[in-house]
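Values quoted throughout were computed directly from the atomic coordinates according to the rules given, and no laboratory measurement underlies them. None of the values given here were measured: they were computed from a predicted structure. Cβ atoms are built from the backbone, for glycine too; each structure is taken alone.
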Structure 1
Amino acid sequence: MNAKSSRTLRIISLFVRAGVAVMIILIAGGIFSVLMSMRVDPERNPSESNGIPVRTLTTTAVSVPRVWEGYGTVRAMNSSTVSAQLLARVIDRPEEIEAGLELTEGQLIVRLDSADAISRVQAAEASIASFQAQLDTTDAQEERLREQIQHAKEERDIDARNLDRVREAALGGAGTDADIDSSISALRRSERVLAALEQQIEVLPARRDEIRALQSNARASLALAQEDLERATIVSPMDGILQDVYVEEGELLNVGNQVARIVDLTKLEIPLRMPISSAATVREGDLVDLRSDGPVDTHWQGAVSRIAPEADPASRTMTVFVEVTQDPSRQGLSEAVLLPGQFVIGRVETSERSPRVLVPRRAVSADRVMVVGADEQNGNRVVPTDIRVSHYINGRFESIDPDETEWAVVESGLDQGELIIVSNLDVLVGGMLISPDNGFVATPDSTSAREEGGGS
């Protein structure tokens, strides 16, 4: 093919392409004209002129408690760690004595070898009996000596009268000096016998006191031996649950070795760490709602029993002690038992109440609420308002809104009678035209119909 023919074909190809493009444009224009002729104008929505419909609530002041939140670890008010009180070997540990066993006061935990204690008890009892026999002998000896003294006194008196008669006879010439000397010698012998007997009876009280002192020492030894004999049987000192047993049968225990730990779950105490600012309102007897810090929402009820007088300068907290009474036998029967060592969150509801403005918690975002701003010329507009939330509570205030259960207690920023927006909050911005629908209007003097729980 020559150059002239090739140029002719290219020109023809351009004209064909241009013709196809013009045809496509004409067809598209025809289709657009047909569609435009079939268009139906949409109906006007009246809400466009009135703004976005929103639900509102009228703010009102309600008497509510102040709620403070704290954290603490549970501890048992009654617990005991039993230790060995003598050097002995474990000779008996019942098979059922294992951790988790419910014990009653006086129930056997382990028994120790008591042979040495029994020997000392028997020796002390024998010593006491021996000293008692010596006391009985001393009493009998005293009785005999008193009889002998009485007889010696009579003999002395006889010898004295005989001496007087001999002397009278000697004065009358019927006696000699030898008779007088013989009578005097007999009187002196009687007096020496009487003095010896009186000396024997005088030492008996001291002897008796010595024996009684030795007997008292023997009784003390007996008491210690009997106490060691009782200590050989280690029992539970109270009703509770066995936390752990630290000894095995055949193990040699020394004085002070731990044997077992018993915990009473009926009465527990939780030292709650709370903000120091709560000291102005928290009082003894205030109710406390406790919940576990975990996936299971479990609650317990307690009360403030006492308040620590000092604050912690490092954490700027104060300690409030909460007492909880529970029935451990209810464990597993649709109830959870609070355990020592468990970490809990406590909400203290103060007994003092004060009127505060309440708004639904979902209406608050970043300490701000949407308020209806009325304007005769521009209509109702959204007015973002900054507020200061004191705390949050759970409860039903049917006089405000029967459906809401979570509320924010406003400390400042809102007054009674203002309209706050509680719906369509995710699409509203400041200045947007709205159509408020106040479905429930509360009166300023209304009070809550029913309250439940609380939280800060």
Structure 2
Amino acid sequence: MKKRTVDDILKGIEKTGERSNFLQKLYKNIRQFFIQRKKNAEKVRMFEKINHIPWIKRLSFIKARKTIENLYAQHLRDLQKAVQHRKIHVAFLVNEASKWHCDTLYNLFKNSNHFEPLILVTKRITCYDTTEEFNATLLFFKNAGMHVECAYDSRDNKFLDLKIFSPDIIFYEQPWGVERLQSINRVAIFALTCYTPYCFHMFHSEYDYLELFHRFLWKYFVESSWHLESYKDRFKADNCVSSGSLHLDKYFSKGIPHVDFWKDASSAKKRIIYAPHFTFTTQHRVATFSQNGKFILNLASIYPQTTWVLKPHPSFDQNVVADGIMTQQELDEYYAAWEKYGMIVRGGNYFDLFKTSDCLITDCISFLADYFPNGKPVFHLRRKEQTADFNDFGKDIINTYYQIHSNAELEKLFSQVMIDGDDFMAPRRLEQMEKLKLISDETASKRVFDHLWKELKIP
């Protein structure tokens, strides 16, 4: 299939123009209807019992893995020869700009004489994704000045075979919603496959190492040596490399953090982030918004010495409506109410937001680790229906945070810690930061880069 360039897509958007208000409302209603109708089937297909391969298919699964391992071995031998006379093509397959976390790694490849990086923008096979979101992702990478190509034809609603881009190595952005033509099983025929987690794994969960994704990778670059040993013990994993979290490379930035996230950036104001999660009825069930979303909005209203950012999870909007927590109109009204007290921030580049904040209120999982190197207080919103337990690494982190089980507890601790200035958990956080060493002298991206350099036997 013929590739469409990013410029072709963007020109098409300009010709089409904005939808009329009527069509926008019609589109929103139709989309919400199908989200409601398909959500349960989709969640089962994508998440539930994802590692439970029927015994009747187990032999073919083992055979397929052995075949892929042999393919990887041959690819590596070929690339060790090829690197002597040409650049190695490294592609990043992405479908959500908000989960992009490989800026530093991309630039290491770009600045090397031995690699040529490329962003391949595709779409997830879920009822949530729209052409508008696909186009916005294209624009995100184009505006970032990266080499970007379309791996999905939005005009014909077709996924493209990644082989036409001639990649040697492909990094997957996430395991979820990958179309079969672009899956590891197909890609392994012509390229080495890698994955760096878009989140920080804090739970004991089967999602940490998926039989139909992580098991088939050439290299799985994990967040710590603890994760490496855990996956070896629990899953007999033999393709993991301890690199550190690429998310945390953002803390190495020497530039002055942007403060335009904040409606009032005055030093007299306490800067508070509220980041709600989306798992109300599926996966780990950590989302607490139905209990405290309106309460936290009220909390913002009673403390004029604070300024706020609402940072919802990328999947929050769809799920809060699909799971019946709010109607679309109620959600729109909720967001409008926040405009009086702060900003609503979306997107993946949130570390400047973290750096310029004074605390985080969240039930998100990965943010608990992403925020930790700041050394600032976190109010960890808890839910009794949570289905998975934190792993030992995660427990070391959350035990330094303020655990919130009720709105009354949140109000009391927020007033004590943020308003009165009594951050009594600060010494424990400092001690644990020294122990865990999430930030070291070398970036995780550099460790990934150096590992590939060594595997390719580049002199």
452 is what came out when volume of the Cα convex hull per residue in Å³ was calculated for one structure; which of 1, 2 is it? 1
Comparing relative contact order in percent (Cα under 8 Å, 6 or more apart) across 1, 2, which is largest? 1
The highest value of FRET efficiency 1/(1 + (r/R0)^6) of positions 64 and 328 (r between Cβ atoms, R0 = 35 Å, to 0.05) among the shown structures 1, 2 is in 1
Name the one structure among 1, 2 that Rg and Dmax of the Cα atoms in Å, for residues 96-199 alone of 33.5, 111 was derived from. 1
By the measure distance in nm of label points 7 Å out along Cα→Cβ at positions 344 and 392, tell me the structure among 1, 2 with the highest figure. 2
For distance in nm of label points 7 Å out along Cα→Cβ at positions 264 and 360, structure among 1, 2 ranking highest is 1
